[in-house]
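Following this line, the structures themselves.
Here, each number is a calculation from the coordinates, and none is a lab measurement. All values derive from a computational prediction rather than experimental measurement. Cβ atoms are built from the backbone, for glycine too; each structure is taken alone.
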Structure 1
Amino acid sequence: MKSYSIDDLAQLVDHTNLHPDATRQDMERLCDEAVRYHFRMVAINSVQAKLCSGLLAGTDVHTGAAIGFPLGQTSIATKVFETRDALANGANEIDYVANLTEVKAGNWDYVREEMAEIVAACREAGVPSKVIFENCLLARDEKLGLCRVASEVLPTFVKTSTGFSTGGATADDVRLMREHVDPRVKVKAAGGIRTADAFLDMVRAGAERIGCSAGIPIIEEIKARLASTGAETIEL
């Protein structure tokens with residue numbers, strides 16, 4: 001069990017807007033909210049990296065660019081280029097989607113090469129890297145295969161989902177990833193996390209970062225629960 005203050009919980013949140021029709025005003029609102037609530041990061045499509053990093057200049061909120069999003073169906077060279085381009089435009093965290101075609105083919109050498117090249121680009125820049133599995137499309141042995149590769153390559157995080165496929169994060173998947181990936185690799189839950197109970201369940205299961213667009217109502221709900229009991233922290 002660990003004690004979390006409201007700020008501790010807010011620092012787990014990657015405040016997310018990955019919609020293809022997001023406007024400049026949407027990005028401005030996202031960044032303003034992230035600063036006001038002291039979220040850890042804004043999660044955006046890589047084309048928004050320059051805008052958001054500029055809006056967040058002088059704050060400790062990170063700009064997280066999604067690479068190969070949401071399908072992961074681009075070449076290694078394309079993903080590495082997009083990663084480096086996002087970093088050059090101010091991104092200081094990277095979430096990329098693994099190539100599920102190669103996962104399902106059991107082509108673990110390809111999966112390892114892709115992960116290693118993207119993680120190396122992030123390490124060179126001194127920024128966190130996250131590998132998105134898209135668990136709703138994977139069998140258990142495929143999830144475990146990705147965990148094995150991640151245990152070799154050591155990205156900063158493995159991540160459950162994009163939130164743009166047939167399902168999102170589950171506490172069972174978070175527990176599976178936490179159990180089977182190297183302890184040095186953290187777990188991020190993302191996709192469909194819309195309530196305080198779902199958020200807290202992911203943390204209990206072992207998630208150390210939560211990607212969601214409902215961070216504000218979630219944090220407000222937890223604040224209200226704590227206020228009703230007079231507590232300043234929550235034990236998870």
Structure 2
Amino acid sequence: MTEKKKSVLVKIVIAYILAAIVFSVIVLVLPFSRGANFWLAYVFAVAALVLHLLAILNAFGREGAPRSRFYGIPVAKLGTVYLIAQVVLSIVTMLLPQTVPLWIPLAVFAVLLCLCAIGFITVDIVRSEIERQDDILSSQTQCIIGLRSKVNSLVGFAKDPETNELLRRVSEEFRYSDPVSSDATADVEKTLESMVADLQSAVVENEEVTADFCNRILVVLAERNRLCKVTKRK
């Protein structure tokens with residue numbers, strides 16, 4: 001975790017501590033009846049604030065790509081809904097200490113907390129599964145995306161216009177090729193990696209054979225595209 005991110009998380013924690021202090025001062029200063037209902041409502045309201053802080057830290061405090069933090073937004077939203085609902089119910093309970101029997105707010109608060117906990121667990125499980133699928137997809141597309149980048153960097157590098165046009169064609173073919181690898185395409189992709197490495201050397205050292213390398217790559221890439229289509233039909 002970077003120092004900047006640590007600093008932001010520390011500031012968030014401090015902000016929530018201050019919010020808890022301000023809330024406590026307000027409700028303790030106001031002339032509420034300090035019965036069992038009051039303390040029950042107060043404890044659950046502070047607990048909701050703590051849970052909201054944990055939800056925010058869970059949503060945006062994880063290491064990973066921006067997409068991972070984006071998936072944490074539902075967790076933060078759920079925590080916010082719970083916090084608002086709990087604070088409102090706590091204040092209502094404080095305002096009606098004699099009217100509302102203790103068992104009613106206790107039951108409502110407990111059910112609300114239970115539903116929130118179930119929601120947190122469910123949303124986090126879904127988020128983890130999405131992140132796992134993203135990691136799998138990223139590893140499956142790493143080969144072709146890497147080859148795309150290498151070939152694209154060669155476009156315009158050759159001195160001969162026709163050679164550059166051929167390089168551009170190879171780049172376009174990689175661009176529109178299915179990026180997802182599979183066991184069926186593994187051998188072909190190893191061949192493509194070797195051929196692209198040879199192409200890079202040819203463009204730099206011996207431009208005369210570049211066209212031949214390009215044509216051979218196009219043939220092998222066409223075979224990979226065929227294998228991708230066959231695999232998807234199964």
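Which of 1, 2 yields -0.56, -0.62, -0.99 for log10 I(q)/I(0) by the Debye sum over Cα atoms at q = 0.08, 0.09, 0.15 Å⁻¹, as computed? Value -0.56, -0.62, -0.99 for log10 I(q)/I(0) by the Debye sum over Cα atoms at q = 0.08, 0.09, 0.15 Å⁻¹ corresponds to 2 out of 1, 2.
One of 1, 2 was used to compute distance in nm of label points 7 Å out along Cα→Cβ at positions 40 and 88, and the result was 2.0. Which label is that? Write down the numbers at each step before the final one.
Working: 1: 2.8; 2: 2.0.
The value was obtained from structure 2.
Have a look at 1, 2 and say which one yields 19 for relative contact order in percent (Cα under 8 Å, 6 or more apart), as calculated. It traces back to 1.
To which of 1, 2 does the computed value 3.7 (distance in nm of label points 7 Å out along Cα→Cβ at positions 8 and 152) belong?
Details: 1: 3.7; 2: 2.6.
This figure was derived from 1.
One of 1, 2 was used to calculate distance in nm of label points 7 Å out along Cα→Cβ at positions 56 and 224, giving 2.8; which? For distance in nm of label points 7 Å out along Cα→Cβ at positions 56 and 224, the value 2.8 is produced by structure 1. If FRET efficiency 1/(1 + (r/R0)^6) of positions 32 and 216 (r between Cβ atoms, R0 = 30 Å, to 0.05) comes out at 0.00 when worked out from the coordinates, which of 1, 2 was used? Label of the source structure: 2.
Quick one: FRET efficiency 1/(1 + (r/R0)^6) of positions 48 and 136 (r between Cβ atoms, R0 = 25 Å, to 0.05) came out at 0.10 when computed from one of 1, 2, so which one is it? Label of the source structure: 2. With distance in nm of label points 7 Å out along Cα→Cβ at positions 160 and 184 derived from the coordinates and found to be 3.6, which of 1, 2 does the value describe? Among 1, 2, the structure yielding 3.6 for distance in nm of label points 7 Å out along Cα→Cβ at positions 160 and 184 is 2.
Here mean count of other Cβ atoms within 10 Å over residues 144-151 was calculated and came to 20.2; which of the structures 1, 2 was it taken from?
On the way: 1: 20.2; 2: 17.5.
This value belongs to structure 1.
Here helix-only ellipticity at 222 nm (-39500 (n - 2.57) for each DSSP H run of 4 or more, over all residues; to 500) was calculated and came to -28500; which of the structures 1, 2 was it taken from?
Values: 1: -14500; 2: -28500.
Considering all the candidates, the number was obtained from 2.
Ranked by distance in nm of label points 7 Å out along Cα→Cβ at positions 72 and 104, structures 1, 2 are led by 2, which has the greatest value.
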